[in-house]
Structure P
Amino acid sequence: MTGAPAREGRHQVILCADDYAMGAGISEAILELAGRERLSATSAIVTLDRWPEDARRLRAVRDRIAVGLHINLTFGAPLGPMPSVAPDGRLPSLRTLLTLALSRRVHGDEIAAEVTRQLARFETELGFAPDHVDGHQHVHALPRVRDGVLAALAAYFPDRLPLVRNPADDPSKVFARNSAVGKSLLIALLSFGFGRAAHALGFIINTSFAGVSSFDHRKSYTRELTAALSATTERHLIMCHPGHVDGTLREIDPILARRGDEYDAIARYAALPSLLWRPERQTDGPPVDWKRV
């Protein structure tokens with residue numbers, strides 16, 4: 001069975017915690033929330049040195065959450081040579097990558113090769129392919145970058161099994177939620193056409209998307225989560241970024257202060273477990289069949 005059945009009259013949502021294995025505090029928080037049935041999924045960064053250790057712990061909760069790859073092209077170092085994107089061996093900032101993409105200086109073959117390396121490292125450490133694929137800072141859906149991403153995914157998954165995240169949502173739903181509207185619309189603009197391209201290749205995509213945040217520590221994340229849980233569709237995906245404060249990330253994680261707020265809200269949101277889709281399988285069970293979700 002692929003997941004818990006939805007309650008009649010209500011769409012269950014897919015709540016996905018991004019950035020697993022980015023830092024010890026982030027991984028620990030995600031594992032704790034998964035154990036309490038307060039997440040549907042997590043997406044893992046596999047390019048950092050800590051990935052093998054964190055992968056071992058992640059295998060133990062695969063019976064409770066879907067486990068996916070968080071393609072990383074903007075943090076740390078790539079797994080292999082990327083002469084146009086990372087000529088000095090360090091991945092660029094999102095702003096720099098976007099500039100390269102919009103000026104057509106990103107090479108699809110180079111992106112495809114790095115995505116394939118990250119897919120392989122995911123599967124080598126976990127022993128199974130990802131249930132879903134998305135991107136750190138939504139890089140997988142950027143113009144030009146997406147060409148290499150989709151080429152790599154099409155080659156790696158001939159049966160088109162994973163869900164591929166579409167980070168764009170219908171503007172009417174964005175306005176209805178009234179949360180980080182400007183940022184949500186900008187992401188939708190940069191992602192325009194990505195969902196259609198992924199679907200044309202046979203991939204399953206989410207039918208609506210929420211969880212975009214300004215990461216303003218002064219604003220209530222509980223209100224943001226409540227907004228994200230509204231205006232849903234049949235396969236509604238919400239991203240979140242919970243974590244415990246991790247001193248090793250203090251200098252490099254711009255949303256570190258906000259992660260604790262997200263963790264606390266998700267842990268305490270009373271109705272959340274009844275609203276979430278979760279997989280039903282053993283830890284060594286099959287990939288999620290997203291056509292049934």
Structure Q
Amino acid sequence: MKKILLLDKYRNKIFSNWEQSSKEKGVTLFCAHYDDLSFHFLEKKVKIFVKKIPLENFKLIYFRTKFGYEEEVSLLASWAKRKKIKVADRILEKSPYIDRKSFEYCSLSLNKVPFIESYGARGEKILEFGDYLSYPLVLKETDKERGEGVFLIKNREQFQQIVEAKKNQFFIVQKFIENDGDIRAFVVGNKVVAAMKRQRSSKTDFRNNVSQGGTTNCVSLDKNSQQLAVKAAQSMDYDVAGVDLIYDPERKKYVVMEVNCGPQFGGLSKACGINIPAVILQYLKKKA
């Protein structure tokens with residue numbers, strides 16, 4: 001018998017009504033709240049669970065009320081499309097997209113792009129994953145940009161304190177990779193047009209973002225790093241992207257940190273002496 005997952009932002013009596021009706025109709029139905037979902041983003045696979053049950057166990061996902069949980073809806077709809085799991089409403093099958101770090105990691109994984117292994121969940125549920133990773137950790141609010149909403153977590157107490165202050169926030173947590181800077185590769189079309197190394201200028205801040213005071217130097221990327229940046233942009237279907245790379249000493253290679261849509265380019269233009277708007281417009285002219 002086919003299993004159906006119903007996801008809703010409400011519980012209790014509403015779930016009871018659905019469960020009773022499912023018995024009357026002979027339907028195998030499992031009801032859950034969006035807060036019951038958890039995500040594990042791996043380089044070649046995304047694992048999604050609802051109350052520790054793998055989503056592969058279901059044949060169809062029905063999204064009831066969605067407001068406030070659009071991030072989860074977009075993630076699941078995108079994942080389900082690749083897994084040939086049906087969703088309702090059908091409009092969600094039409095290439096769902098949301099500008100969030102969670103959607104980004106899901107797309108990178110589905111396209112087998114090397115990136116930092118990550119866990120995702122909303123609110124206090126994210127604390128569960130502190131047991132799988134050693135401190136320090138990097139905690140990210142998925143709806144922030146330009147280095148905002150990113151925290152270096154040194155212990156469980158700090159982890160809990162930040163999460164409890166933002167109980168309805170969707171978070172990503174991942175291991176912290178020691179570094180002396182990271183790389184921003186600027187991709188236009190299917191080409192890296194410039195790249196710079198970003199380094200933090202403050203000893204108390206772990207972020208290398210230019211918007212957070214980081215310094216920049218123009219660099220030349222090797223063929224593998226260029227291919228990685230282009231593949232990351234392609235996995236997101238971005239024509240123009242800022243792809244952030246970091247060297248992982250454990251894997252002995254560069255991996256993707258983030259793929260940014262509509263990236264800043266002031267620091268890159270200054271460091272590399274390149275007119276980024278002109279490069280983008282030249283590409284758009286050919287594409288039009």
Structure R
Amino acid sequence: MVQLRPLNSHQKHRSRKVWLLVLMAAPGLLWYLIFRYGPMVGLVSAFQDYSPFLGFFDSPWVGLDNFQTLFSRNDFLILFRNTATLGFLGLVVYFPLTIVLALLIDSLVRSKFQRFVQTVLFAPYFVSWVVVAQLTIILFSSPHGLFSQLFADSTGSPFLLLTKPEWFQPTIILQQIWKEAGWGTVILLAAMTGIDRQQHEAAEIDGATALQRVFHVTIPGILPTLVALTVLRLGNFLDLGFEQIFTILNPLVQSTGDVFETFAYRVGIGQGKFGYATAIGMFKSVVAVFLVVGANRLAKKYASEGVF
């Protein structure tokens with residue numbers, strides 16, 4: 001018979017610390033279980049002609065009909081093009097800009113000024129997308145807006161930004177940069193603080209310039225973080241954020257602004273085709289899985305780093 005030994009004081013202290021960490025993580029884990037994994041039960045409606053009055057068990061089964069309808073639509077390629085273009089612009093414009101901002105903030109010598117700059121860049125993150133949309137409309141798409149009048153054409157007609165399809169996607173990226181670039185620097189700055197300052201000092205003694213230290217010390221030091229953020233961002237490649245686009249989308253720019261999320265809202269909530277809307281979301285999720293797995297394998301192969 002195995003006799004259990006009582007825990008000594010060190011083991012009790014360690015056990016208490018573990019339980020404290022578990023308690024700290026519990027709210028986040030519960031949030032994911034309730035709002036991320038719980039709704040996955042509803043994926044079954046993607047294969048049904050789902051009716052909320054009949055429920056999951058009594059709604060008629062249609063198999064892959066919802067997916068066939070999605071892929072056979074004439075505007076499927078337009079939706080995919082708009083969504084992929086915005087995802088690509090976010091990946092090659094917004095994400096590198098956060099890296100540059102983090103490097104610039106890290107290079108500031110005076111700590112007080114560094115904190116001030118970081119606060120100014122971080123503050124817009126707490127502004128809701130509804131407010132951002134109203135500011136954009138007032139400044140750029142109102143006939144009497146400041147920038148509408150500033151960029152008026154030769155005839156004096158105001159430049160109404162949100163009535164021009166070719167400007168909608170750049171507007172989305174500029175909004176994202178203004179609102180979330182400061183938040184995107186937080187993780188990178190935290191990773192930079194983990195770099196041994198002696199490496200910078202040694203490189204400076206060897207005659208390396210500030211730019212050379214960035215490429216040979218800072219970037220290699222945060223490379224694992226960059227790889228992880230890139231892989232995770234690819235998982236959200238087709239998940240653009242419904243609120244941002246929906247608040248400024250209008251019929252005049254729908255040809256370049258309509259994406260899977262806004263389309264799913266129209267057919268799901270507006271037309272009551274819940275199964276069809278779920279099929280759209282499931283398609284996005286499957287694409288995201290392939291992108292994450294593929295990006296992770298490439299990262300392991302060429303950068304010797306990966307998330308899993």
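A value of 13.0 for Kirkwood radius over Cα pairs in Å, for residues 141-188 alone, calculated from one of P, Q, R, originates in structure Q. Here distance in nm of label points 7 Å out along Cα→Cβ at positions 45 and 277 has been calculated and equals 4.8, so which of P, Q, R was it run on? Label of the originating structure: Q. Work out which structure the value 1.3 belongs to, where distance in nm of label points 7 Å out along Cα→Cβ at positions 133 and 197 was derived from one of P, Q, R. Attributed to the structure labelled P. From which structure (P, Q, R) was helix-only ellipticity at 222 nm (-39500 (n - 2.57) for each DSSP H run of 4 or more, over all residues; to 500) calculated, if the value obtained is -8000? Comparing all candidates, it corresponds to Q. Structures P, Q, R were shown, and relative contact order in percent (Cα under 8 Å, 6 or more apart) at 24 was computed from R. Among the shown structures P, Q, R, from which was the value 138 of volume of the Cα convex hull per residue in Å³ calculated? Working through the options, I get structure Q.
No value in this document is a laboratory result; all are computed from the given coordinates. What you see is a predicted model; the values in this text were computed from it and never measured. Cβ atoms are built from the backbone, for glycine too; each structure is taken alone.
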